[in-house]
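Just so it is clear, none of the values below were taken in a lab; they were calculated from the coordinates. Being a predicted model, the structure only gives us computed values, none of them experimental. Cβ atoms are built from the backbone, for glycine too; each structure is taken alone.
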Structure I
Amino acid sequence: STWGGNLVDMVRATQILNIVKEDGLVEHAATTGAYLLAQLHKLAEKHSIVTNVRGRGLLCAFDLPSKAQRDKFIAEGLVENVMFLGCGAQTIRFRPALTIQKEHIDKGVEKMDGILGKL
């Protein structure tokens, strides 16, 4: 039960928190998340169908005009070997790994740019 205070799970959780702290993952998420958000805003400037860009840390999103366009964006991503997450009726959501690097973001944004050009 969640009230049992399983010692093994507590030790495991403590170790995970130590890794997050020692590896600077919170700070890394803040800086790379800001970079991702800036890149998404640039996409919105280039592609008028991208609206309502938002995010905090590495959790970011933008909206497309319709569910059909969102679904096509997701399908085209799979063709490009990139998985995008839909959320709600027209939102594309991003939840990359905390360890993502800027070069990975750049590759993803490049693929998004190409996909958005097809919509």
Structure II
Amino acid sequence: IGAHSALLNLENIRIVKQVRNNVNRIVNCETANLSKIVNASLRQIQNIEYVQEHYGLKIFPNGLREIAELRLDDQEASLKELGQMLNPPIGKSGVNHRLRKIEEIAEKLRKNGGVK
């Protein structure tokens, strides 16, 4: 009976450790994802604000200008939420594509110092 009890105790300890490790992995993953999202959002906002301050958002085509204005108005919105605010709505990949295009334009403007 003592050996059986000890075995059950060891198994309980193993299970508790496994659960803790799994929780830690999940928390670490969520933290990393949130950090990436926040950094991406800040970069997007900085790019949009740079263009707005130096050239105005009117240099963007309508689709890019619309997503830029939405990002500035709702800085904490997810890509999905931004896409749903558009009329007609677009998906996350479409929003991401537009924001990457804005980033490309902002980088070119920073390097070249002007609109071409």
inquiry  = Matching task: 13, 39, 24, 15, 8, 1 is the computed value of P(r) over Cα pairs in 10 Å bins from 0, in percent. Pick the structure from I, II.
reply    = I
note = Matching -28000 (helix-only ellipticity at 222 nm (-39500 (n - 2.57) for each DSSP H run of 4 or more, over all residues; to 500), computed) against labels I, II points to structure II
inquiry  = Among I, II, considering only mean count of other Cβ atoms within 10 Å over residues 34-41, which has the greatest calculated value?
reply    = I
